[in-house]
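Throughout, read-outs are computed from the coordinates displayed, never taken from laboratory work. Everything numeric in this text was worked out from a predicted model, so none of it was measured.
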Structure P
Amino acid sequence: MTNTDRPEGEKWFEWPLTPASAGMTAAELIGELYETISALNRDRGWNLTMVAPARFGEIVIDREAGCLRAKCAWKAKDPSQLGPEPDGYVRGA
């Protein structure tokens, strides 16, 4: 029997604020963060599945440093979720 365990944990991730995002409200930035995490989870070139932060203090918007930091739970994707999409693959909406 093969071992199907995949590494998992929690980690602080950091994204730079772009000129467009620098003027956004905190609510807009958090919305963008959730959209980014969702896109990464669908990206077959990104090797982790991430869970968006849910607890107070796990999202830090540091305008002075020009970045947003978020503490996310993560798990390595199954190999079937990586690489080119299989023939006949239909992406959900």
Structure Q
Amino acid sequence: MKGIDSDDERKERLEDAVRHAVETALTDKQREAVELHFFEGLSQSEIARRLGISQQVVQKRLYGAVRHGTTVGGAIARLREVLSPLCRVEHGP
């Protein structure tokens, strides 16, 4: 049917949106950790070795750190924030 996207088209649009969000919404250090972890499939310890940093630093870049009882920073939270409107559109209200 014309005007209705196939599952493949929706998936491609979503993947494009995720890649765009990774490129534009994250710091360089967060982007590097996300790309290595999610797109290249490296573990946190593999990323740490490759970048010459501790695994704890990789985890903080990906998931943030708790300060005064609140999680701050973290690429995953930032991506969730940036992409949440798209997910509501894709899945409906």
Structure R
Amino acid sequence: MTTQLAREQLAQAYPCGTNVSGTVTITPQFGVFVQLDGFPDDVLALLEIVHIPNLNYQHYPNDFPIGARIEATVLGWTENSGQVRLTQLNHQNQLLVE
């Protein structure tokens, strides 16, 4: 299991705005979980559907099959769980997140 210190080091190495890539592992209704390249297996990355531009809800989650490769940008890290939050939005259609 990844320690809190290791998660903090990952957060420093991959700050907000860092481009990352990985593999889709789970597709719940609210987004996709991604195993990021070079990250420990127990560090989850979440790309919520509100951060996917031009998403066709009629085709979701078929547009993101398990095993699909995706690219995204680090939006932030959750403080307690050390989960990575991702976005595929660019600066022109960026959302404000609290």
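If you rank structures P, Q, R by volume of the Cα convex hull per residue in Å³, which sits at the top with the largest value? Structure P comes out on top. Tell me which structure, out of P, Q, R, gives -20000 once helix-only ellipticity at 222 nm (-39500 (n - 2.57) for each DSSP H run of 4 or more, over all residues; to 500) is calculated. It must be structure Q, since only it matches. So relative contact order in percent (Cα under 8 Å, 6 or more apart), computed for just one structure, reads 26; which one of P, Q, R is that? Working through the options, I get structure Q.
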